[in-house]
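Input: structures, listed below.
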Structure P
Amino acid sequence: MVCIARSLCKVKLFSTLLAVYCVSILDYKLFMKYLFFSVLIFILLCSCSADKDDITESKNANKSPKGCLGCHAMVLDTSHDIDCSVCHGGNQESNNKENGHKNLIKQPSHPNHMLTTCGKCHEEYVKESRHSLHFTLKNEVNRVRESFGAKTPIQSLTEIPIVQTPQTPLELADDLLRRRCLRCHPYYSGDNYPEVSRGTGCASCHLEFYEGKLVSHSFLRKPGDKQCLQCHYGNWVGADYYGRYEHDMNDEYRTPYTTRNDYFRPFGIEFHQLVPDIHQQKGLICIDCHGGNQLMSAKAAKIRCVDCHKEDLISQNIPTGNIDYSDNNNTYNLLSYGDGKLHQIPMMQHIAHVQYNDFTGCQVCHAQWSYNDSGIHLLRRDQEEFDDFSKLTIQGSFEVETILSNNLNFDADELDYVMSDKITGTQGIGLWMKGYEIRRWEEIVIGRDANGFLQVMRPLLDFQLSWVDENEEVIFDSIQGKAPANGMLPYVPHTTGKAGLFYQQRIDSYLSSEKL
């Protein structure tokens with residue numbers, strides 16, 4: 001039948017219909033016969049074409065791509081349009097999963113692999129970035145360890161000792177750092193929240209993830225704020241740039257109960273929406289000020305507001321490559337990587353800058369608000385009774401939240417109360433839980449830094465550690481580290497705005513308090 005249909009395809013339908021019309025004039029019965037056969041021919045023509053298309057599609061379907069792309073549909077950017085095996089290892093030529101995945105590197109950009117993978121093409125950047133503060137976190141780590149008795153600073157978070165049964169406050173702090181605090185660094189892929197899960201190593205900033213899955217294999221030359229906020233969320237620098245302040249963890253404080261977003265807690269805890277930084281309102285993104293040379297270098301100078309807003313400094317050494325000078329109107333302009341627009345940079349002109357600039361940090365006057373969470377309590381609990389935390393299941397840690405929510409449900413199978421080491425991935429007994437005495441943002445607290453400058457202060461080290469073992473014995477009870485008064489340390493709120501009418505009152509009030 002298919003052969004007949006193909007031969008009929010050569011007959012023009014127009015000729016057939018014309019014959020039908022001519023015969024119909026002479027004989028009605030003959031007309032009906034011709035009409036019947038015309039319809040039959042039309043059906044055969046259509047089925048012939050459909051059969052031919054189906055056969056073609058079937059043949060194409062059987063021709064699956066060879067190697068990795070036979071199973072993995074990936075779209076690469078033009079700079080990385082190379083064989084998968086160049087980065088991931090394995091056997092690019094095999095269509096067999098077992099053979100194809102032999103010696104596979106699942107996370108080629110992980111710090112353990114990045115030198116031999118990413119470093120093939122970007123050796124200089126990779127070697128330098130491994131010693132940057134984003135990779136080592138040595139400032140934050142040493143600050144905590146020193147407050148609990150460490151005598152010698154370490155050079156990287158990977159050097160924090162692994163302790164399963166702490167004997168001293170420092171060992172307890174080390175366990176806290178490895179299993180609870182250090183969830184934001186290139187060795188870890190982040191908590192299992194939609195906006196927090198990410199890649200490791202180079203992929204932390206240069207690939208896009210959402211809901212724990214890779215969105216695209218196209219590498220980002222200039223990471224956006226979405227990548228920055230995968231680590232800089234919660235009540236830390238970065239979130240304040242967007243005006244976000246975490247709600248308290250207790251159930252009664254975590255409104256609203258509805259949201260227009262896809263998730264109630266994309267970063268783990270709901271947040272109040274406060275006033276964002278003026279730079280964010282204007283369309284600037286993080287890397288407009290904090291470029292890659294500063295973020296990923298071990299020797300990069302610290303970015304200062306005056307580097308852009310003080311004319312004699314910006315004219316001597318333009319700090320970033322996206323700033324230029326306009327001879328037409330005698331102005332400096334920044335081309336934002338965020339909105340792609342030119343932004344004129346205002347210069348410091350107010351008389352207050354002459355009066356206070358020699359001893360006062362910019363945010364003392366220009367911060368609109370700051371994080372002032374105080375009385376932070378961190379408890380390691382090794383026993384399986386969690387009834388006291390029925391209202392505190394939301395902890396900003398996906399591991400803790402999952403175990404508490406599950407084990408407080410008597411109908412669910414009990415989960416082991418263990419947490420992973422965020423550097424090695426190994427499991428250890430006990431959950432680290434957190435609570436606050438006060439969570440506030442209203443007051444800008446001022447103090448002096450090590451150089452005597454007035455700065456905005458924050459109670460960064462105002463926390464106490466406790467540990468109750470599996471026998472319900474209290475091993476450590478509210479151990480507080482040795483830190484400045486109330487654990488206050490200098491902090492730069494990214495909540496910049498106009499100084500307003502009360503900037504001088506802030507300074508005068510503090511100077512008056514020093515005289516008391």
Structure Q
Amino acid sequence: MMESNPSKNAPLNAEEATRILYKNWREQFVMPLLIGSLVLSGLALIPAIQSVGNIIIQSIFIAIFVMTGIVTVIRFSYSVRISVFLLGVYALGLSELYRYGILGDGTFFFLGLIIFATVLHSPRVGIISMVFVLLTIALAGWLMLSDKIVPLDTIASTLLQDWISGTVMLILFGSITILGFQRLEKAFLEAQTQIDSNLNTIKEERNTLEKKVDERTQQLRRVNEIGRTITAVLNPDELLTRAVHLIGDEFECYYTAIYLTNASGQWAELKVATGDAGKVLRENRHRLDINGKNSIGTAIRTKQSRIFSDTGENSVRFENPLLPYTRSQIALPLAIGERVIGALEMHSTKENAFPQQDADTYQNMANQVAIALENSRLFTEAQQSINEMSATQQQYLQRAWLSLASDQKLELTIGDGDSAGKQEIEFPLTLRDQIIGQISMSGLDEWTPEQKNLIEAIATQSALALENARLVEESQSIAMRERLANEVTSKIWASTTIDSILQTTVRELGRALEAAEVDIEVSMGGDNE
């Protein structure tokens with residue numbers, strides 16, 4: 001099994017990354033450089049050989065061309081290829097120096113050697129190349145000035161001043177090249193370092209932002225889950241209990257409480273709370289003055305959330321002996337529009353558990369609790385009103401049908417009435433949960449489920465039909481009484497004297513009510529002094 005190399009898996013610093021980038025650029029640049037050099041030297045090789053009569057220099061030119069072609073065609077390493085290229089440039093410079101001295105093209109090739117060594121290797125190699133070139137020029141100058149070597153070209157300069165000036169110019173341009181490339185490499189490294197630093201900063205900010213987005217998403221999920229659960233509860237007491245336990249579990253609060261304002265609006269009364277502390281406070285009927293200096297009262301008065309922590313600039317010392325582990329606290333008003341019905345209180349053992357940037361999320365949760373409480377209250381009131389109306393209707397139906405049954409016999413029987421040995425069945429006539437009668441049946445065979453369902457359906461429809469008939473009769477009776485009263489009243493108003501009014505009143509009442517005797521008397525009560 002092969003072991004992994006930690007150095008390959010470890011992240012690179014800016015300097016190493018810059019060197020690798022520069023190395024890749026050099027390796028990509030060397031092939032075009034070799035191909036271009038090979039093409040140009042191929043075009044100039046024959047004229048150069050013809051212009052040089054010395055067999056040594058001709059051999060140098062041919063050797064340089066052949067070696068350049070070999071390293072170009074065959075896949076050698078970068079170091080071998082660039083070394084061959086630099087050696088060729090040095091050989092050209094040396095041959096030109098041998099032909100023309102310091103005033104020939106040798107200086108140009110030597111300067112090119114320094115530049116290529118600096119750019120394609122490093123400033124350190126460039127310095128080594130310049131030192132080697134200077135030693136070569138010094139040795140060649142000493143040999144030529146002392147006539148130990150004669151230049152091929154007779155017009156080559158043999159003056160010491162020319163050798164000094166040429167060497168100085170080479171040193172000047174070579175030094176400028178090396179120093180400039182060092183500054184450029186340093187600036188490039190600094191720029192790469194700054195880029196890496198900026199990238200790392202962006203990555204950290206992105207990771208922080210993603211973490212915050214994940215946290216906010218989780219918070220919204222918890223809030224939505226709490227809202228979805230409590231809105232399904234219609235009992236106010238059960239809703240309060242479910243709410244505090246859900247909030248405590250979802251947000252890891254070791255104490256959660258809900259206060260509701262009383263009818264006077266002066267006190268915030270504790271309705272439900274978690275833990276042993278909540279049990280003790282509920283048994284003591286704990287309440288807080290809304291106008292006092294406490295977090296619940298402040299949240300209700302200002303209609304804004306209040307966050308407290310025992311760390312930071314706005315640190316608070318929590319004094320409640322029942323809650324000794326509190327390190328963070330938040331109080332949220334339970335608001336329905338502009339109306340505040342109470343407050344939600346959450347305690348945590350963690351420092352800064354309720355950051356200010358999350359206050360809106362917690363407030364939305366508190367608003368959902370308030371709306372759910374209001375909905376449950378309205379539902380309870382509506383249910384109570386419906387029950388009261390149902391009870392009133394039942395009493396009305398009971399009185400109406402009892403009165404109707406006492407006035408007339410409401411019973412009908414078909415058959416011989418002998419139920420001995422027969423299968424009996426009874427179904428109540430139910431009208432709005434009030435029984436107004438029943439249907440009794442008997443038969444020789446046992447009643448099937450289909451027959452029972454049919455009888456039950458008919459009983460239901462019969463009860464409705466009976467009620468409609470009673471209402472019709474009651475309406476007709478009321479209409480008749482109103483019509484009769486209008487007729488009697490119109491005749492009374494048609495009379496213009498007291499006697500005629502009295503006579504009309506007595507006559508019409510007796511005729512309308514079929515009374516045997518009607519007596520009317522107008523008198524003033526009281527004792528005479």
Structure R
Amino acid sequence: MSQDSTSREAASEQPASAYSWYVLGVLVVVYILNFIDRQILSILAVDIKRDLALTDGQLGFLGGAAFAVFYALFGVPLGRLADRWHRVRLLTIGLVLWSTMTALSGFARNYLTLSLARMGVGVGEATASPTAYSLISDYFPSRQRATALAIYSSGLYIGGGVSLLIGAKISKVWDAAYPGGGLAGLVGWQAAFLAVGAPGLLLALWVASLREPARPAAHDAGGRHPLVEFLVDLSMLLPPFTLWHALRRGPAAAIVNLAMAAAMIGLAVVMIRLTGNLPQWSAIAFGYYAVFSWAATLRRHDPATFSLIWGTPAFVCTALGYGLVSLVAYALAFWSAPYAETVLKLPKAQLAFVLGGSGALAGFLGVILGGRMSDWLRGRNPAGRILVVMFGTLAPAVPIWIGFTTTGAALFYLMNFLAVMFAATALGAAAATTQDLVLPRMRGTATASFFLATTLVGLALGPYMVGQISEISGSMRVGVLSLIGVAPVSLALLIYAYRTLPQAEATMEMRARAALGE
């Protein structure tokens with residue numbers, strides 16, 4: 001074992017300091033606001049659909065791929081930037097950007113302008129988790145990491161729940177005060193976007209005051225400034241620069257890249273003809289092609305990082321397996337409120353209060369209990385955390401079936417609570433597993449790669465899938481129940497990850513050196 005590894009191992013025995021917990025608290029507040037800005041669209045969906053004359057498929061795009069593709073793609077170079085640059089500064093800039101774009105969503109007048117604003121929110125929010133995961137992993141020892149990441153992840157559910165309460169209240173009060181539209185003709189849902197976007201600009205000042213922890217020296221990417229390297233990484237994702245990078249690797253790489261581009265264009269054309277949804281499948285095809293191009297270029301620029309992420313089946317299967325859990329979670333988070341309002345005919349104020357409050361509590365309990373359990377299992381079994389992710393895959397199926405077939409409000413609320421809580425148990429376990437499979441300098445990139453699965457699989461497809469199936473079947477109930485079908489695929493991926501993880505973790509330094517030719 002190297003001296004550097006021995007030092008890190010000794011440091012990991014020290015418990016987290018009081019300041020570490022303070023930093024975690026600030027990051028949780030940031031993540032709460034992150035998800036308020038992201039999820040407020042759900043409670044406003046019925047009003048937006050009416051005022052902008054949208055379909056369920058278009059709503060699914062706004063709640064999914066419009067945000068997710070840009071969140072995922074910018075998360076890759078921003079995650080790499082978090083590995084090389086000042087993370088606190090990067091998070092502050094991102095917070096200002098996504099808060100501004102959320103506020104601008106309030107001025108949207110049509111499907112196009114709201115889509116563009118949601119894309120901007122996605123770019124800004126892409127800074128949050130790579131920086132936060134990297135900071136938390138530096139501030140907390142390995143034995144406390146899943147718990148710390150689970151606490152951070154609780155902001156997802158608190159923010160998602162609070163967004164329903166805030167969105168419904170602001171929209172209702174504004175429309176009651178200004179029935180024909182208020183200042184500049186803005187209606188309730190537009191006022192809600194403005195109200196939740198503005199506080200982020202003040203929160204950015206608090207974030208900027210945090211201390212940047214010391215960490216091992218980053219890999220020197222040819223002596224370039226980290227921001228220059230960020231632009232290089234971004235060019236790996238954006239055509240036509242993707243083809244230029246492929247040509248630099250040789251004619252064979254260029255042919256493979258063009259073949260992948262053609263395959264994605266073909267997929268988009270087929271799916272657009274089947275569904276009639278041009279923005280959704282154009283975004284998905286672009287996103288998947290960009291990720292392929294980035295991964296291929298990363299293999300040349302940073303072979304060690306590529307080896308420990310894309311070249312490690314345990315990492316890939318954990319990320320994809322949890323990505324399908326997140327598909328269910330994101331779809332439920334987006335469609336539960338519109339379903340209750342349109343199918344069960346529940347009043348918006350009531351469902352916002354009950355779904356918002358119970359969703360925040362359920363998610364918080366699930367993610368904390370899952371994090372604690374995964375740390376306990378990890379101490380007894382190197383792959384123990386994967387068992388918690390498996391639970392999060394299978395356990396929500398029964399509550400979803402019961403909750404979305406009942407006509408009773410009380411049973412619907414109870415089953416929705418259980419489904420959210422069970423799915424939430426998987427997040428801290430999956431996140432900590434991916435952090436454990438890479439070296440410290442790779443944590444931001446590993447986080448971005450992990451979130452490619454949760455966004456390009458989970459968020460980009462989950463809300464849209466339910467909306468599209470609802471359109472095809474004529475039943476929102478059928479659309480939501482279709483989510484149960486992803487559990488077997490997720491379980492198969494996680495079983496493979498469970499079997500291969502111990503060896504992958506034990507050999508990661510050796511494999512990183514081998515990738516560098518050492």
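Coordinate-derived values only; no laboratory data. From a predicted model like this one, the values you see are computed outputs, not experimental measurements. Cβ atoms are built from the backbone, for glycine too; each structure is taken alone.
Figures for the structure shown
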item	result
Which entry (P, Q, R) yields the derived value 35 for percent of Cα pairs over 20 Å apart, for residues 282-369 alone	Q
Which of P, Q, R leads on relative contact order in percent (Cα under 8 Å, 6 or more apart), largest value	R
Among P, Q, R, structure where distance in nm of label points 7 Å out along Cα→Cβ at positions 178 and 234 as derived comes to 9.4	Q
Structure from which -8500 was derived, helix-only ellipticity at 222 nm (-39500 (n - 2.57) for each DSSP H run of 4 or more, over all residues; to 500), options P, Q, R	P
